[in-house]
Structure I
């Protein structure tokens, strides 16, 4: 049977070898708008991995449309750099495309040397806190021409196609939406007028690039903004783009950046938004590309085979594993390292003004400098601990040619990744544990489970180098009553080795405390399958079903000493987790100190005085401490060693994986 994922497809006259599209992602790697070696190396690696088409960007169309870390396309000076990037992609087997965009009111005056961002109307941006300047008619027409001239530069640079971003809350979206377009002229009011700006841009681009050059639009299928644009208006816009402006393909994304519906985090089911591409595919006769949370070949195949789309966009999936397409085509899907939608290295980095990295793939963004060269004199390497840090260290050391053995005191590899994967919507962390374990097994790495390393074992093995990746242990703060039988550790709750009562108090409101609360809050709620069954059969009203899906059987209270909970979540994930805390009825008490655990509850002190919260179970989520008792023994023997992950400093999975890779690759 033919694999739907690897059938060729045409966009205009351009033939693509398969149905996998790498969509444009802001990498933060350009230098004053110029293409850098880092960008070229990043995309070259992904072209080698077998993807059909790579879209880079976004790229700027004028000096108000982006910032200096975006790829520039707004003057002819940038054509040589663009040409170099196009060649790197095409010479390694993929088709090449550039996405053009104007940020509109989403831009910051900070990035514009104090200039005011522009928009259809002077409606303040929740993203920036700034009010943009409303564009004059002649300025609108100039921006239309700017898009067309930038598209022509893309063609001159040798790219195979051009894409325009017409969604996500940027300038074209701002014209489309009644939330941000308050104009009363030809560009505002009716849907026909609000579409005019986007359609004019696409017509102008077509005039410049000619009828045979592929022109793609990436647009929202739903903006998820209350009072904004839902599916129906955007379906009509999609139809107009094809029938009136001659667009050759549509790539469907979701939501504005400020929307309150999660779009890219692990809580979003794989392929969840393909219903939007299906709704548009039913109206147009050009290829339609589905996107968001498509990180594995099986999901991609199913969407294409079921008629939900013609192609799939895999962005972060190809950051995590550039060779996903090649592995899928060759029947090596069990070797794929899947994106887990943590957003720690991609989106969170951009908020920190750092370039894109990846929790799963330590080489992402460092493709050139992290190549693992084979050593001339292999060493015997002992890796103590089989968690995220230890497995990555072992993989990197093995790739260097060393003789590596992992010693794990438990009965499986994975460590705390399995705890991280326990809460609802975080299951992808357990997938990462499996993926890393598979990477270990495919290499010549010996694995010894259920084996505790002590001094005598080190003496017997006589390693040349030791990597200490023994992780952490949960902390038990000196609170009176902590020894009572109804007190348990959050790690044990997440591992499902203890039971909890109806009333649960969690001491500690960091990431582990919040995740434990959400795990317990779902106890007694409807599962997805049951919810669909009851809804389809109209057994209950939608309001009752919502209540039953979000109200479980436990009463949960989080106690946190500082003034907020979830402080150690990444920015991309935190808001969604806190939204769920409210949605599921979890009570949280901040700036509260636990004074004593009693047989019936917890006495706390807040600014309002002392009170006791009733509890059947008290869960300790007060942090963890490094577990590295072997370090002194190793030092005394004069063996070279590294301490990595939580055994060195308590951190996130991102830190553990990157430290492990560096340690293994530098032996």
Structure II
């Protein structure tokens, strides 16, 4: 039945996606992505208008208000097009093919992503945000070209389709043609070759490093966990202080910046400037999940107390704002509140005067540079610390401990006041892939800091992934909503990150059932996504409805690529289960990617895989008849950054037979603890303490 409370209601009203629901009462006759939309375009002989965005996207809201809520614009769009709205987070496969199309056509991409396509879905035009009048003029010209020269448009669509299909496509050498060392220990010559390639790539990247605020020069500035993880890993393995220091500079600047919520924890998606000052304010689960792990690993290296505080406050933000009763996690918080960008997060000096005492106000003004560097728009400030806590404490003539106590007290008072404000909109759908990333982040935090509630929540989320998110045939769903349940089957990212989460849960708990789940999901991935001829995984399974082009996901971006993640997963599971064929498939993927024109900035997860393969990699096995010994020894090991290891814990009733044969404690050992440090299955003499095991690792 029509919704009598709104003048307009379209087919998006029945969607579970908050983003689609936002457009349910536009005068545009939106349809969701479905076969019926394509059939309607074919029967009506109309072009498709495919518009892609996500609920927390600021410029998506702007274009909606300017164009899609405008009756004149809607009337024109409805007359000439069949319009489809897509939530990019629900349908990353659709987003990927149209994003590549727009990048080929324009050299850039972003959201909202707007494409005009033929009735079968092949795009002929695309771009991002347009003001209303510009957009309507553009649509008129496209209609004219299509009407007057359809053959030329058809030819262009075919050429663009081929371009999208070939974009980022990687073909690994067949098994019989793979390098002789694939799946086996690499010879020194190959290791040296890979090392030289990574060194050359890093040297080129260094030329664009921002030596003041971190990562690369320019704006906007994205917190790229994959980049930071690689710098920490590379710097530690190769003893490269410059790489480690650039990572530290970035992490420090981000933690002080406006991109980080100084009051409530958590990071916004990116900064619009080069100082990490003003974000677009949307908070995405995937950023925060990964940055939990990044800051935890950085703490292992630097023992910086600020990093622990960032990790704990970011987890508190996730548990407070993005928690779902299913066990999974919600996707995002909006950039806007009551139609105003950043309204929930910013502060005027006058408001601070009303909340804080005179002494607290003076302190806050100095720490956050109120009405000076932190001033933004309309008399509001984005809270940001422009110096380190040590410098600020010195400037205020306070001991560091007293400075921290005073700042925590002021932040708590501001947080309590802010909680009474109208909160940003919540995207309450649960994504399997992003929930899995959060499990990995929580595992990293627990391993480094030992906070029990982080492991408890990771275990709950892992239960969601392995129970509620599983299909009857053992596969995974991509989305879940507590009102509509599951609706979309999983993509390669769901399998890649869930398998990784299983591995992380195993190394955190030594519960072998997690590894068995990882193995089962890997085999399912082989059946549904793996292309034996290409040696890579497709992003969509053989059971998904076919798009106008089929894509691999190979380039690491804000989130690591599903194929680079699978290469690492195959390498680690090959070690855990002594499967040479899995190691060989990992090598095929890695070597194929490294043979492409490598740009390390978009290949940092591949770079980590290359380091694991070309630098000394260790298998650490902890055995004891007492399970408590396994936990305590793992915790001692986790005081160190050990990027070049996998860790196995084995007691008499919880072991991996393929891995622990001959290493299990015997009755004559008196339940004694034994730690084995091995490379390629060759083990040094077992030791009884973690400190002796660390000595055997030859850490730089």
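Bear in mind that the values in this text are calculations on the coordinates, not laboratory data. Remember, it's a predicted structure, so these values are computed and weren't measured experimentally. Cβ atoms are built from the backbone, for glycine too; each structure is taken alone.
Some notes on this structure:
- Structure (I, II) behind the derived value 5.6 of distance in nm of label points 7 Å out along Cα→Cβ at positions 258 and 466: I
- FRET efficiency 1/(1 + (r/R0)^6) of positions 18 and 514 (r between Cβ atoms, R0 = 41 Å, to 0.05) - highest-scoring structure of I, II: II
- Answer label among I, II for the case where helix-only ellipticity at 222 nm (-39500 (n - 2.57) for each DSSP H run of 4 or more, over all residues; to 500), calculated from the coordinates, equals -9500: I
- In this comparison of I, II, the computed figure 14.9 for mean count of other Cβ atoms within 10 Å over residues 330-337 is attributed to I.
- Which of I, II leads on mean count of other Cβ atoms within 10 Å over residues 122-129, largest value: II
- Identity of the structure behind 3.3 (criterion: distance in nm of label points 7 Å out along Cα→Cβ at positions 50 and 610, calculated), options I, II: II
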